[in-house]
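Take a look at these structures.
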Structure 1
């Protein structure tokens with residue numbers, strides 16, 4: 001099938017573009033951020049860890065359920081929440097205080113960017129494409145949670161945390177669907193015995209290359225949307241946003257106003 005060669009090329013090309021973007025665009029290094037903006041956020045994150053863990057392990061038939069992008073998404077969100085909770089707990093002594101960013105904090109910020117952006121994509125694709133094509137239109141509470149309620153909880157996380165979405169995350173946003181596409185294709189040929197988790201992934205369809213292209217392109221579009229939300233956050237809640245500083249000058253509470261400038 002000619003579609004196989006086209007889709008293989010698309011996966012390789014998009015993966016290469018993603019790697020290039022990871023190397024080309026880097027998050028700012030000389031910034032301050034709040035690792036523990038409030039104790040409220042710590043409690044909120046701990047609550048979400050329990051809730052998302054119950055949703056993932058209690059209401060999904062793992063490990064088979066990992067064939068679905070939705071469950072990939074939920075798993076990444078749980079990993080982020082656990083990591084963010086531990087990170088904030090370690091920095092609880094500086095609650096409400098800005099400190100210089102570290103490699104870990106920048107990685108955590110990038111991880112959040114991916115989870116936040118992709119959560120909207122999963123919600124849109126499920127309710128706009130997958131659900132209308134289903135024969136059984138029964139709506140289950142867990143489907144609503146994994147394709148909508150989780151987005152609302154992540155927006156709460158975004159409103160309370162000390163992060164903003166970065167364009168430097170573009171590479172990771174592009175690589176994620178490539179990994180999932182390759183995983184689904186390999187699974188179809190091996191352990192899934194010819195099963196495609198989503199109809200639009202089926203490479204036997206002549207329209208499949210268009211579906212793959214559309215899926216790849218909508219990821220950066222959703223990233224642009226979350227970048228817009230970050231601009232609003234910078235305007236309405238500037239105290240929670242990272243701030244650039246001059247590394248040649250001492251950064252102390254006394255001269256914060258002189259040494260830092262908005263990012």
Structure 2
């Protein structure tokens with residue numbers, strides 16, 4: 001189940017700028033104090049009440065929100081863009097108060113100069129995503145290479161943004177997986193991590209492999225994204241291999257990354 005809401009969407013884009021997509025790279029309201037919060041909550045019916053009450057109490061505006069929940073998971077994942085400009089609380093106290101709420105299991109806050117392309121969350125259904133993937137797969141090896149390099153470039157860009165924000169590479173990777181899970185890309189678990197050398201990640205319900213039948217590992221986009229992210233983060237060329245894949249009948253997708 002996916003929920004999406006935007007606060008005053010008419011204020012996000014005021015017309016189309018010359019060059020069309022150029023605005024995607026411009027600062028997202030540079031005069032505003034916008035932060036991104038990603039967190040994991042216990043799957044209880046009232047999980048949203050306390051955070052919303054907290055935002056109302058301090059005048060925190062919710063610009064965009066995506067929430068992922070499923071009846072058999074026992075956890076809820078969410079990513080929210082919040083505007084603290086006119087609020088009566090700073091980001092440190094807000095994070096502290098959110099951590100103290102009874103249903104919050106894990107939470108991270110990013111205070112970065114977001115661009116329009118990063119701060120506007122867009123939702124596709126799983127079927128729509130699979131239609132896009134199918135077109136590229138039908139191109140054969142060239143299409144698969146495009147998917148891999150799309151992921152690789154995206155991973156490099158994300159790592160460049162996050163590398164100086166977290167205290168170490170493991171924390172940055174854990175945040176990335178938490179964020180991607182909140183967006184519905186899959187259920188991620190970092191099983192092993194040796195900084196700059198090796199990591200192993202298990203993914204359940206990886207979006208590009210669900211309902212795909214294949215005699216070989218199927219992931220290109222996530223595998224590429226992970227390779228790009230870790231190569232940038234570790235400063236060395238990283239090779240990522242999908243050891244298991246739900247597309248070929250395995251219970252999960254499993255990735256190993258090595259230098």
Structure 3
């Protein structure tokens with residue numbers, strides 16, 4: 001997999017991996033809660049995506065990126081950092097954004113006039129807004145405690161992986177566990193506080209206002225998100241379809257990489 005590179009964004013260090021740097025058309029990858037850019041390794045090395053410049057970013061507090069001062073933590077601050085990184089790394093080249101889980105919230109939060117993606121692919125989508133609250137989108141039977149605390153054993157992380165993923169690959173499991181415990185500065189409890197206090201924008205409205213095509217995809221075995229919660233959302237849904245991929249859970253890009261990459265490649269071809 002591509003080596004880690006670093007960029008200074010307003011005195012904040014953002015880590016990222018880049019593949020096929022000579023290509024013009026760019027796909028940015030934004031991971032989910034307590035993961036890292038490594039979670040996109042099946043996309044970064046994909047032959048189906050080799051015609052694109054591929055950039056996978058480590059979110060603040062994750063992977064090799066710097067951590068936000070806990071006293072300044074918010075989704076808005078996270079989104080501002082990621083948005084600045086995308087603007088800088090895009091280098092005025094056309095781009096789309098592929099995001100997973102919490103990454104979809106971060107991307108929705110940063111959508112303003114200065115961010116101009118050709119399209120958005122949202123996997124394991126969990127964007128929120130008026131009429132699309134957390135109670136509507138989360139499967140209440142899923143135990144997600146591990147995602148919002150630092151006091152968690154490796155066994156509990158494995159339990160979460162087994163809820164979120166259908167993969168039996170030990171490397172997948174090891175990467176998720178390593179990335180989980182590498183998260184910095186009390187990120188998960190801080191995130192929990194932000195979400196329970198409702199300190200986020202109307203993300204669905206922001207995506208709708210942006211107007212670009214949005215490809216939404218879930219695994220057929222998704223156990224965390226109620227996959228139909230966005231069916232009536234006023235967004236520009238690509239092909240008027242919410243896609244599902246067989247034999248995959250919340251980590252759809254990890255569980256079924258060939259099918260996911262084929263969908264992403266088709267979306268990219270249409271967008272560019």
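Bear in mind these aren't lab numbers, they're just calculated from the coordinates by the rules spelled out. Values in this document were obtained by computation on a predicted structure and should not be read as measured data. Cβ atoms are built from the backbone, for glycine too; each structure is taken alone.
Remarks
- Origin of the derived value 67, 38, 29 (Cα extents along the principal axes in Å; candidates 1, 2, 3): 1
- Taking distance in nm of label points 7 Å out along Cα→Cβ at positions 31 and 207 as the criterion, the largest value within structures 1, 2, 3 is that of 1.
- Value 21, calculated as relative contact order in percent (Cα under 8 Å, 6 or more apart), assigned to which of 1, 2, 3: 3
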